[in-house]
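Q: See the structures that follow.
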Structure I
Amino acid sequence: MPRLIVVKVGTNGITDSEGKLDSQEMQNLACQIAAAHNQGDKIILVTSGAVSAGIAELGIPPKPKDVAFQQAAAATGQSVLMTKYRELFKKYDRKVAQILLTAEDLSNRASYVHTCDVLSLLLKIGVVPIINENDVTSVDELMHAEGYKVNFSDNDKLSVLVAGAVCADLVIILSDVEGLYTADPSKPDAKLIKKVDAITTELKESLSGKSKRGRGGIQSKLQAAEIATQCGIPVILANSRRPNVIIDILSGKDAGTYFKPQSRMSAVKRWIAYGAAVKGTIQVNEGAKKAILEGSSLLPVGVTKIVGTFNEGDVVSIADEKSEFARGNPNYSSTQLNLIKGLKVTDVHKKLGADKPKEVIERRNIHLTEEIK
């Protein structure tokens, strides 16, 4: 049966020691993806490398702490990167399509659904979608309004958010290591972990590491794997430079670290939990919190405070006085909620009109969680 796979390759997997694009490694990648397509599987490629390619193209010393320089390098390198991918996939009679995404593209429900529709059409007509974060307009260092939390800040997380959006069967994260280790892979006592049944707090706290040229690291990959597996999608972390790594994984051969999926969420709850940036916070009283945890909707009478500015349909945190315990998709804007917080439904209708919904957030649009980062 045909499968839908999201493959993410990091900067180190497609560049050489000088930071220039590695034609041979990129060709190996294109060859494997084309072969998978020929076997009936569909692959979406999430690629890093634009900033590194841009720095090499510009021929000037990198300035890693200069946001404008990073954006300029990304703008320069993106065309270089896509030109190379187009050239390589053409050898295998495959067309490619460039898709640049920002946090806001996935935070807006209509844009999120439309992106899925475009990806589905491209796959249907045999085109390989190649996705990258739009670094020119989407930079993690940029400040947002109070209460705003970005949904991703690197391509590791972007890859699994895309996987959740299109209901992928598998995510393959290709890195410069063989998989997840018990310690820093450079240490002699480090051992490869073949399978992870659950990503625990202890596991996350025991590992560290940062990519040489990319923004990701092992913590980023663990967070990405956690998102995917919580959505019910398995993840394999493997070495991008292992010969035929993608083909081996798709044929069931042992490669890298396998992260076991948990129960699959509904499409709407996947978007609320992970796909959308949080635009603000609705604080509630203890009675409302108890009701929500037991499966009820949030009513205006339980709302005590509004933090941030958001519109109807945005995703917000639901919190008590201490911390977030859920996220949801409200029927009211922050302006409206400031007018009706603490009121009974009958008083809400008197203030805003009888046609307004009685629920601030319906239970089907609430996702319970201790903390999502």
Structure II
Amino acid sequence: MKKLIQVGLPIVVLAMIIQACGGGGGMRSASNPGGASSVTGLAFNDEGGFQVNDYAGQPEAPNMVFIEGGRATLGSSEEDILNRHDNIERTVTVASFFMDMTEIGNIHWLEYMFYVKRDSTEDVYIRTLPDTLVWKSELAFNDPYVDHYLRYPGFRYYPVVGVSWLQAQDYCDWRTKVVNEQLARDNGMEPEDYQGRIPLESGIVVPAFRLPTEAEWEYASMALVGTQYLDENQSHKRIYPWDGHAVRNPYGAEMGQFLANFKRGKGDYAGIAGRLNDGAMITDHIYAYPPNDYGLYNMAGNVSEWVWDVYRPMSFRDVDDLNPIRRDGFLDNEEKYDEANTLVSNETRVYKGGSWKDPAYFMSPGTRRYLPQDTCLATLGFRCAMISAGRNN
């Protein structure tokens, strides 16, 4: 500082530098805003003045894994066996976000049903009930799953199924509310302190839980972060959410074991007794099989998963190349389509990933399918995502 004074730097400039650096405490930041404004000099947190709460970063949300964003080539790299040409390869950038480590399980959904029944009306509770009849078939004896799959303790940590896109959205809203209320309690706040809304400025709450966008889901499923050991050319694109071009583990003690829960061939859901292949005739434990390089379980197989996007066959061409999403029929109106034959409408949603009942083709992250948003299947579940707030990447 003395050296700066000797070369004639005005004292007022020095004062401004000191103030801009937080009074000598380093550059200002969200977690170190200083005791006064760097542009007005007015003190923070004085009585009647501007309040700046302590902030140590976005709080951790239960079951969430950080997904570092970046550039990727999305779209199907497999043969287009459905002949839809609706997911052509294109380069996009996806911002960092958070995603559930696992699919939402039966125990999580039963917890949701319990609190909604306790705190809401009967009509609201009824809307939370999964359609357990998705297991029923006139030509198969799957009747035990109708009664047992959701509620029997042995299935607690199996993925919830029979849930529509609309029900999944309701779950995300409920989860946001209860997680933030718990965070408020952990930080010494009571309901009378925030009167129904916990201020975002408090810094103690997490952003909203929601369904991932199609781009986020596909990006997280590929987990190319695990292949960037040479350069940034992404010369090691994956067919599945793991290295290699096969569905068996090529390494170590687990060599030859299947890496996902899928249908191996016609009538072959699990292999032969004594040497089962994926070991699951229907769904499997939400922590089954090795996670991908982001730490996400079952991004291929087990159950397919709802994502946020409205389906359009031309989404790959129409959406932005930064955080792409299709929310509605913008640029591609539903009136162009014969919904009776194509199912395309503003209430038709994309779902991703293969299930226990699908062949390996659908486990490739780029494949996409779609259904009306009120549809329920025994092969379809979901997991939640969340933005990474306060970041520019």
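Every number here is computed from the coordinates shown, using simple stated rules; none is lab data. Keep in mind that what you see is a predicted model, and the values were worked out from it rather than measured. Cβ atoms are built from the backbone, for glycine too; each structure is taken alone.
Q: Suppose Cα extents along the principal axes in Å works out to 89, 54, 53; of I, II, which structure was it derived from? Write out the running numbers ahead of the final one.
A: Numbers: I: 68, 42, 41; II: 89, 54, 53.
Checking each candidate, the match is II.
Q: Can you spot which of I, II the value 34, 22, 11 was calculated from, given it is semi-axes √(5λ) of the Cα gyration tensor in Å, for residues 228-355 alone?
A: Working: I: 43, 14, 12; II: 34, 22, 11.
Label of the originating structure: II.
Q: Any idea which of I, II comes out highest on FRET efficiency 1/(1 + (r/R0)^6) of positions 52 and 268 (r between Cβ atoms, R0 = 35 Å, to 0.05)?
A: Values: I: 0.45; II: 0.05.
Biggest value here belongs to I.
Q: If you work out relative contact order in percent (Cα under 8 Å, 6 or more apart) for I, II, which one comes out largest? Kindly include the intermediate steps, with their values, before the conclusion.
A: On the way: I: 15; II: 22.
The structure with the largest value is II.
Q: Taking -11000 as the value of helix-only ellipticity at 222 nm (-39500 (n - 2.57) for each DSSP H run of 4 or more, over all residues; to 500) derived from one of the structures shown (I, II), identify that structure. The partial results should precede the final answer.
A: Details: I: -11000; II: -6000.
Computed on structure I.
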